[in-house]
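Multiple structures follow.
Nothing in this text is a laboratory measurement; each read-out follows from the coordinates by a stated rule. These figures come from a predicted structure and were not determined experimentally. Cβ atoms are built from the backbone, for glycine too; each structure is taken alone.
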Structure I
């Protein structure tokens, strides 16, 4: 297991730990056998500690999370209510550092999120202190000022930063989808 699923697993263990193999495999949509092998390797590498109640992240595991988030430019991931912009489902928003110039119309990023299980995604790019939704809104403040102001207050947004908002009903699936978009944006900029 690599890429978005691995980072999602680490974040899951950090937030939900101690967590058992069954619960982790259910949350990430992989078999228990795959999860058993992965957790065993992570324990051997000192990333997780196996306890009677399940596995917990070690300090080394936290460093691995920090490094992986930094590598893909993710500054923050939060659940955010995006009504009226989003269709009233659970929303997870990832703040990705300075890759807005890699976003054209947001369709490629949305498609990546959907391929990773999200029902959909809204891509927002910061340009000259405006929050643009490519091909939809030049400035979200003109249409949904309260939402735009809330997003600026929740995230420390700078020019060229991107917010990837995914929606569905499964939080961990959404986190994986936002991470997948961040990885794609990072690879595009390399």
Structure II
């Protein structure tokens, strides 16, 4: 049973719903590891290896930089859970490789900045929905900006959202899903060893 302080799902809007892009053109975002509304493989989950997934996207004319925000609106809390904040992706970028490091300024992509996710760590935090909470949706929201942002890694979602308002040329999203496995990897290894 839940109350107002612990909702079953967040009722707040994700970032992309709060931003008005300048262009009607959208950005097509995709991942080779899962399709739209498809299940995110365990490799990318915080229940497993917590590797950031590879993404690709379509280009936008005159883009000056990119920002990516990943949120889970199905988290049992008031606001969506922030899984990734990364910005100042180079203008010519049309992809992010898998396994971006957990540093404020990762080696690749050069010049990118990452802030803390709602788990308190820098960079990507993979899906980790609570037991018995069902399928969660993860919104990979990509924003084509008119230039790079003067924000440091101490910025949070609100600071990033305010910084990109009025500067978004185009935007797009990819939604992946994830449900907590029945047993943890350690339990699975123990079960296999005893079977």
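Assuming 13.6 is mean count of other Cβ atoms within 10 Å over residues 16-23 as calculated from a single structure, say which of I, II it is.
II
A value of 3.1 was derived for distance in nm of label points 7 Å out along Cα→Cβ at positions 8 and 96; which structure in I, II was it taken from?
Working: I: 1.5; II: 3.1.
Clearly, the read-out refers to II.
For relative contact order in percent (Cα under 8 Å, 6 or more apart), which structure out of I, II has the highest calculated value?
Max of relative contact order in percent (Cα under 8 Å, 6 or more apart): II.
Quick check on the output: 2.4 is distance in nm of label points 7 Å out along Cα→Cβ at positions 48 and 160, derived from one of I, II. Which one produced it?
II
Starting from the value -2500: which structure in I, II was helix-only ellipticity at 222 nm (-39500 (n - 2.57) for each DSSP H run of 4 or more, over all residues; to 500) calculated from?
On the way: I: -14500; II: -2500.
That value comes from structure II.
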